[in-house]
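Next up, some structures in structure tokens.
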Structure I
Amino acid sequence: MNKFYITTAIDYVNSAPHIGTAYEKIAADAIARYKRLAGFDTRFLMGNDEHSINVEKAAREKGMDPLAYCDQMAEVFQGVWKRLDISYDDFIRTTEPRHHRAVQELLRRIVARGDIFRGKYEGYYCVGCERFYPEKDLVDGKCPDHKTEPQWVSEENWFFKLSAYGPRLLAFYKEHPDFLIPAIRRNEIVNVIEGGLEDISVSRASTWGIPFPDDPAQRVYVWFDALINYISGVDFPSEDGRWRYWPADLHVIGKDITRFHCIIWPAMLMSAGVPLPKAVLGHGWVHFQGEKLSKSLGNIVNPLDIAEKWGSDSLRYYLLKEVPLSRDGDFTWQLFIERYNSDLANDWGNLFTRTVSMVHRYRAGLLASREAGAELKALIVAALRDYREGMDRYAIEDGIEAAWTIIRRANQMVEEGAPWKLAKDPAKAAELDALLGELVVALQHTALLLFPVMPAKARLVWETLRLTPAIEEARFPAEGSLLPPPPGDTPLGESKPLFPRIDKAPTESPARTA
């Protein structure tokens, strides 16, 4: 069986997740769920980055020990991910012993290669980013992301010879043009490498973090520490068990941290003699009503506010449809409600409730016909093909559109066939049976295709149709074929609204300052 190892960026725990954080995890979850349906031995890793100076500061402000604070925040984060139906297989924390072992071993190998040296660092340091910036990268003397003036830091630290890896990195990018996607981000990284790389500090004088080997006064720099989670999560340095998943097939990260993942991380692995990941996807950002999410603007959207009112699937659908991974996107109340009512309540939800209701009303819940006619079969086969083609290139919005071709056509079939009229004419009983059977087959395939996007509602549709095996264990049919027909000897489950309509806009904004 082919394997697929997918990771997300691990999160600082100095504040709770917001809608932008959730977007990355939801997108990675959709990809992981799709790969499982496609028959891959899939491993999905997420986690928390707990050695940040900002995390230590947040803990001290609450009068807490940093580790106790991190324990508390781990519960907060995992609670959010559970509510959003994120199906991760493992959750790595950088304070775990397994991660410490991996960091120490990777550093040992890099030291043995002669790529670590002691030196003095002077430069601009943004506390918010926890990264050093060359003066040329500042905007009007400020951090380009946080719009704050960085601190001038002068320290004696340990350094990594990043400058030595420029030629090897350029050769790697030439040999692996699809390593960084989309292409616009790859071109930016290549330009940075071609402009010349500088050696980087990989330690800080601190008391919070992983001790630097043979220098207890220094702690491993948070970014150097954090990147190693991708291999500590599969048991590095062990070469048994979960190490079989390495190299990672896909790192899903925000576009603002591609330099760490596509320059520093590959160079670290090259130095240590560890295989490089296969691809890094640098996704865009979710804005709120045209503005970047910001605590200072008070527009931090808590994903749980939406999930608690309208279900996690409605948020998942909106983000995956309206914010393609290749670019930035926007969350607005108006568009969210439009998508919810039009796509979810009217299209998919209405198809489900009226189909199941009619099977019960006209046939006591039983299907006399369970096949798709030639036209519908051809449409579903094409949708399956287009769906997989889109999902394979991580264009989840194209996968959603493929599923909607079935939904739209099935709704048209209801209007054209008018089953309420057929039910009044005994001579058209076979025609009614055939139409109801086709509608159920259409619902069966939409549930399969939309399971990675909306797992809770897809599972409900699947179970209502009495389909087996469980949708988590289902697999795509062979090319040109459909799924096995629904059962005909068991009554369908109860018809219930998938997405009750939102009749009016909320009276208060979902945004709240974290």
Structure II
Amino acid sequence: MKERKLFDTVGKDLSAGLVVFLVALPLCLGISLASGAPLFAGLIAGVVGGLVVSLLSGSQLSVSGPAAGLTVIVLNGITTLGSYEVFLLAVVVCGVLQILLGYLKAGIIGLYFPSSVIKGMLAAIGLILILKQIPHFLGADDDFLGDMDFFQPDGRNTFSEISYALSNRLQVGSLIVGVISLGILILWEKPFVQRVKFLKLVPGALIAVLVAIGLNLLFQNSFPAFTIANTHLVQLPEITGPASLLNELRFPDWSAITNPSVWVVGVTLAIVASLESLLSLEAVDKLDPHKRRSPNNRELKAQGVGNMVSGLIGGIPVTAVIVRSSANVNAGGETKMASFFHGVFLLLSILFMTDFLRYVPLAALAAVLLMVGFKLTKPALYKTQWKLGLDQFLPFIITIIAILFSDLLKGISIGLVVGVFYILKANYKSPYFFKRESHEGHEKIHIKLSENVSFLNKASVALTLDHLPKNSDVIIDGSNSTYIDYDVLEAIENFRTVAHEKDIRLTLRDIPSVATVDMH
């Protein structure tokens, strides 16, 4: 019976691994394209995510690989550091820092980032992905994918790049392939397609890529004027076996280890990759039919080892990825072997499918990334954030604008500052319950402190006490409080010493005296 159960699990994982591989293959290539890295690097990262991270992770259903959320940092990092080999060193640094974070038990860090800021970060990445893929979608000959910032030091910007592509270098064949690929991806999301069980298991991205290859072959044979130039097809090295694969690997430039920019890029990667992995992990745990909980700190260590290995052999950074993970859940994956099998299939595709992959038009990959970008920044997200109120919408929209006009780390930092402002404001308003009633010509006021009163509440408590009316009876009640910060107790003590000057009759209930706190 146990053997039968094991056989069923392996069978489900093998089937799910194949589905995830079909989802991951175009995404690995597309994300490399968007990142300005060699396309081969995305496949390497996918293999590492499948073969290495899956075995070390405590998650049974999470799938790791190159992620759209890192494209901005990767592209800017390669540009800033001057060479891909130096960037690989930053990826290794990222991995080391993630392992350190895991041992420091920093897996809880994701809970301290306001969701509005995280959503703003992802929405900004979605916008940048969309705008940066338009030249590929149109088949622009001069590819401007240099810096990912909207406004760049040399005066160029994202919009001028799109304008140039539209007016000078548009390839009709690429445009046709891109539009049809995008149409297939949109169609595949429709309910009437998803209701068909077989079609639901086949990724729309795979269909789009296969149709794109077929269209370009049709152009070559029947409509030569529309044929897509080789420069706008996937460029991969020729792999004939393990030996040639080893020859194509690229390695970090260790001479740059003292370059401060390497560490800045490494730290940025570590923060964003860790956040994305932890958020994906939480989302996948919610999707898990068995409701298993994945250990956060172990995940950070697994991702750290994965990024170290990826950087050491020429791959771009990896994170846990919700798109592939949800595909794994929907395909019936049971254990982490599904992710491992997807890595095996990716490795086999590198060894035996590179000739076929070189037929893939970049316009088809751009269409896949346009859909990924749209899902990250869909209009419904903006509408939802607006409905939640200004305390959620302003950090969200300010994070987006800050990222577009600066960079990812600065944008997140600015969004955090705005988010923290609203947190402080909320704490300022709600450290206590205030009840006021008139009785025989004077006020009776009951101030009941909340369960936890921190130093953030000091200003609110002090100002409230300062504005209490003269000739009133005031009760400050700490009977429900498990913790009252010393600064708050000091504010209460200062008020106690001057209350008689305003004819305020003060009663303290379960409020420790400052002297008692000092003794402890």
Query raised in the report: A value of 25.8 was computed for mean projected area of the Cα convex hull in nm²; which of I, II is the source structure?
Result: I
Report task. Could you tell me which structure in I, II was used to calculate Rg and Dmax of the Cα atoms in Å, for residues 219-354 alone as 19.8, 62? Result -> I
**Report entry** Source structure (of I, II) for helix-only ellipticity at 222 nm (-39500 (n - 2.57) for each DSSP H run of 4 or more, over all residues; to 500), computed value -20500
**Finding:** II
Query raised in the report: Hey, distance in nm of label points 7 Å out along Cα→Cβ at positions 27 and 107 derived from one of I, II reads 2.2; which structure?
Result: II
Query - Structure with the greatest value (metric mean count of other Cβ atoms within 10 Å over residues 243-250, set I, II) - result: I
Report summary line: Matching 16 (relative contact order in percent (Cα under 8 Å, 6 or more apart), computed) against labels I, II points to structure I
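Read-outs: derived from the displayed coordinates by stated rules, not from any lab. All figures in this text were calculated on a predicted structure; none of them were measured in a lab. Cβ atoms are built from the backbone, for glycine too; each structure is taken alone.
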